[in-house]
Structure I
Amino acid sequence: MPETMPTTETEVETEVETRSGTEAAPRRPRFALLRHHLLAPAASCFLGVLSLATVLCFHFPELLTSREFRAVYTEDFARTLLLIGLATAFFAGTIAVLRDQHKRLAFVGVGTATVAVLLGGTEVPFDGPVEDTPFSLGLDWFVLALFFSALVFIPLEHAFARRPVPVFRPGWRTDAGYFFMSHVLVQLILILVTTSTSLVVSTVKVPGVQAWIQDLPFVVAFLLAVFLADLAQAVLHRCYHRIMVLWRFHAVHHSSPELDWLAGSRVHFVETVLTRSIVLLPLLFLGFSTSVVNAYAVLVGIQAVVAHANLGIRFGFLEYLIVLPRYHHWHHARHLDYWDRNYAIHLPVIDMLMGSFKLPRDGSWPEEYGVLKRETVPVGILAQHVAPFLGQRTFDEYVR
């Protein structure tokens, strides 16, 4: 494979400086983000749009909020967060305009925040309880997940970045689209996953095993659930890499040229449904309690983001106990020796048992990320969703 290959992520203006040889990537000052010229206008735009989305959720809760997620937060919490978002959007936008920094972004932020206020803002009337509907969008889940993920990981990645990757790096629009889709369509995904698993769970029962598991202490049951779910996921993950028809879908996830907190969202809709079904199946089949399953769902959400994050922190021996960024980054390495390695998403011991564990002892990181042949995966969320159904390539055309 040639040393350098052109990227197909051409929709973004910024280019990322890649490292060569074994030289370490240059590091930015840890608190440079606070002085960045994009901080105020981007924050205004980001919070203005999210504030408007939140107000729309208050107006149309039956249509725009998910039944499962409404139980997680309170109305007062949502209104308080909305107040903070509106105030910050106006303040940051004003600062950006006064400093003549990316006025378009600032005007979008102030404009959307103004529309949110005109639609009722924090005082928008809300007559609960919300009636359950057969199907609704998870716009509330999208808003909260994006807000807190960005709030935590953008500063962390800026302070402890492994590579000097900008927030608006190549492919960020595509990954943001996947993030939006997977959260807004959360109820549709749950319906498909529940439907696909309920038939097996309802027809095949093991009451003795289920009773034993339900009698386990919560912590023990949770750890067992993590092991079994990760084992199921890792076996399926290996199938994604070895069965051509599955790889066409999974290649989308590997196509991002850079890894950060947002890159893990790049997953084909078919893979999302299939993976969640296979992972959930043993947990439901064996009778794990709802609290254990919910706790596992929280762990998956957190660890999936952490594993892809652009964090150059060394965790020492912990890298052999739980999946952390360096471990999973090698799975995404644009390197043939690692294309079939490190399938676990929680526990490296799963890969040790499967014979697929591989982690450099010298603490090194991959130099490049993405599929080995970038031209095999198109650019953009729509093209990437269509391509697996049209592809006729062989494995050699993908990876050799």
Structure II
Amino acid sequence: MTAAAIAEAGREARRTALILAASQAIIGSAAPIAISVGGLAGHYLLGSDKSLATAPITGFNVGVALGALPAAAIIRRLGQRDGFMTGTIVTALGGLIATLALFQASFWLFAFGLLVIGIGGAFVQQFRFAAADNAPSEFKARAISFVLAGGIVTAILGPQIVIFTRELFAPVMFAGSFASILVLAAVGAAVLSLLRIPAKAAGKADITDSDARPLSEIVSRPRFVAALFCAVGSYALMSFVMTGAPLAMVGCGLSTDDATLGISWHVMAMFAPSFFTGSLIYRFGAERIVATGLVLLIGCAVVALSGLALWQFWTALILLGLGWNFGFIGATAMVADSYRPSEKGKVQGFHDFVLFGSVAFASLMSGAVYNAWGWEMLNWIIFPVTVLCFMALGVLKMTRARPTGA
């Protein structure tokens, strides 16, 4: 390949990452809308027993998990651009169902609406892999990080939409917030239409996979196992603590706006470092960045357990977001290096199915643990999980000298 061709490929990779980052910012805003008020809306829709208040958020996470394999298959079949646009239709449908459920005061229909929004979110989760798949090797980690940087806009846009639209259809609270998801999906589809990914990169030329290894062989390799373990640990802990945080804040006498802004700061912390996380991975290695993320998660627990003031909630949520960023992006970079181009669809789908299935379970357990043992227990659980993740990284380091280790 000539120098001019290499330069052109680099420019095209950056353009693709920019479009995907913008799409992440717009369509991805459905996630903080669902998460920041899903539990509160569920709380209001339930009767005297509030133990299932976070079930709608669990529905969202279950949707992401259930949608992971079908989303990968649809994207593989239709190509990345058309597959992603299909995802925007699913997201809009979920927003419509959730809105109608609030008007009908139907808790379980509302939970189903968030499940459908989550299925749409499974397509959004593929944006980071698409950026890596269409980037030169030296730009892969930065492409992933650049796409996730679109979450900075998500951190601002999602919660602000909630604040300005939650009473739009008063006295039906939050209906306006979920109706706005239809608008976000439409704008996101318009942005995605600008993608110009070659057919081969889009997946259409990968149907014959003569060099593809069996999935069981790929997912049993130490590098993939450690990456999946750390991705699940980082993301599940983040979901576990974040899901219970708004309930804990309101339960301590803080306002709904305080809880919503706390989630906003948290989501900002999740994505703001993305401008340089990829460069840090390129310089120091993915494993070290993952380890840094685990240390930040421990810091979240320490701050959260120190008291119940507003600043302690917000600081803990910020550390939680930073820990997720380093842990999850680092683990994603490890996964992206563990498969061949012909293997990407099945590996990415399997990875996200396991990942978001675990996240869904964590969000469901969050409500149950919070109701049974309180906010403190949500944070104590961080310690053993991070220890297990450190052990997975340690095993990877020990096996690296073996020819079959990575």
Structure III
Amino acid sequence: MTGAFVAPADAVPAVSVSYHSVVADAPSGSGTAAVAPGSLLGSIAGLSASAVPGFISAHRADLDRMLVTPPRAGDVSAVWRLLDPVKQAALVNEAPHVIGNLEGVPYAVRGTANALDLKRTIASTTERLTTENGKAVRLELERRLSTLDNVKKALTVKDGVKRTLVNLDTSDDARASIVVGDLSTARYVSVLVPGMYMSVGEQIVDWAKVAQNLHDQETAFLHRLLGPRSSGGTPGVAVVAWIGYQTPVLTNIGGTQLAMDGADSLERTLVGIQELRTENPPYLSVFAHSYGSTAALLALERKTVTVDALALMGSPGSDAQSVAELSVRDGNVFVGQAELDPIVHSAFFGSDPGSPSYGAQRMDVGGAVDPVTGQTLSGSSGHNEYFSAGTECMRNLAMIGIDQGGLVISSTGSSGAVVTAAER
């Protein structure tokens, strides 16, 4: 659910800009509220630049609550464009945590805000450690600092490919999302959704490595497949290493509440991408593993956002009983199921996406020779090897991510397209 937090009328200065031309009120009963005149973000447009810091300070709690029930991404985007650069910069400086996590704010701006928030939080946590004597508090501060340091490490650029921190929540159940590539311009965008035991503190560095690996494979395949036929350069690729929800552990894996929370967060992420890319929409795919696949399925069952492709690995399913119940364009759903994975075919949460009746396309993950490159691809075994480098699974995901589903190696050991000598 989304909404807007409106400051009391007597606390909001008159706004000279007419917002009704760009932001419409939500339909009655829609469950959402538009960012209208008098909202916190909208009211800033009517302030002088010097008054912005004081206004933000006076309404800091209300701004923070915007992340609990956020405005719609399209409305945020419309209002953000009305703010002049000085006021935008003031918001980033005074409320980086809010701006860095608000869908509808440009990704470069969010990256700047989150980098600032990360730097400040590391500094303040380090300072507290120099004066704190309580053992329990020190342990918590050390754990938090370790998490923040790992986020910083995960932002290290590899091979000149930019990385942007587009989400950062440093609370007890930390959340973070790192984009490898340029999310604002990439023709192909893939979002990686993790399953259980994936915490920011322990796994964000490795998750960013997976995103980098997928980015590099997708880019390499585009170069190979397009070759001299490409005009204007090879289309860009962006991969989101997304840990946008609290993933479960053994003690709470049996319920779907965390999956529903993940679905809410993922839905906002996907809608945010599409709202910011209305003029140059990307080919948008979601690659989800384990419990994360249940979160992704729940998000796409709602029919509030549509993606171009969905791949599920080691999935315990959801209420949806077939591809037809998912908002995936042209039924473009793929399923990978490794040998010795105890989760596949379990239908633990209501369905088996790998069953013939579900209607998904089976992609092989057991190892093969790549018909495009001739490379020997290793197989995935058990529940946790789908994203390992050099696997057939990662190769197939790369093909799905660049809209080459016909080149996915199926469970029969062949791809659905003929590969020419030029493509080799």
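None of the figures in this text is laboratory data; all of them are computed from the coordinates on show. Since we're looking at a predicted model, the values are computed, not measured. Cβ atoms are built from the backbone, for glycine too; each structure is taken alone.
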Matching task: -27000 is the computed value of helix-only ellipticity at 222 nm (-39500 (n - 2.57) for each DSSP H run of 4 or more, over all residues; to 500). Pick the structure from I, II, III. II
If distance in nm of label points 7 Å out along Cα→Cβ at positions 117 and 373 is computed and equals 5.6, the structure in I, II, III: I
For mean projected area of the Cα convex hull in nm², which of I, II, III scores largest? III
Matching 17, 22, 28, 30, 2 (P(r) over Cα pairs in 10 Å bins from 0, in percent, for residues 189-244 alone, computed) against labels I, II, III points to structure II
Starting from the value 2.8: which structure in I, II, III was distance in nm of label points 7 Å out along Cα→Cβ at positions 53 and 365 calculated from? I
Here relative contact order in percent (Cα under 8 Å, 6 or more apart) was calculated and came to 19; which of the structures I, II, III was it taken from? I
Candidates I, II, III; log10 I(q)/I(0) by the Debye sum over Cα atoms at q = 0.18, 0.20 Å⁻¹, for residues 109-260 alone computed = -1.40, -1.44; producing structure is I
With mean count of other Cβ atoms within 10 Å over residues 141-148 as the yardstick, tell me which of I, II, III scores highest. II
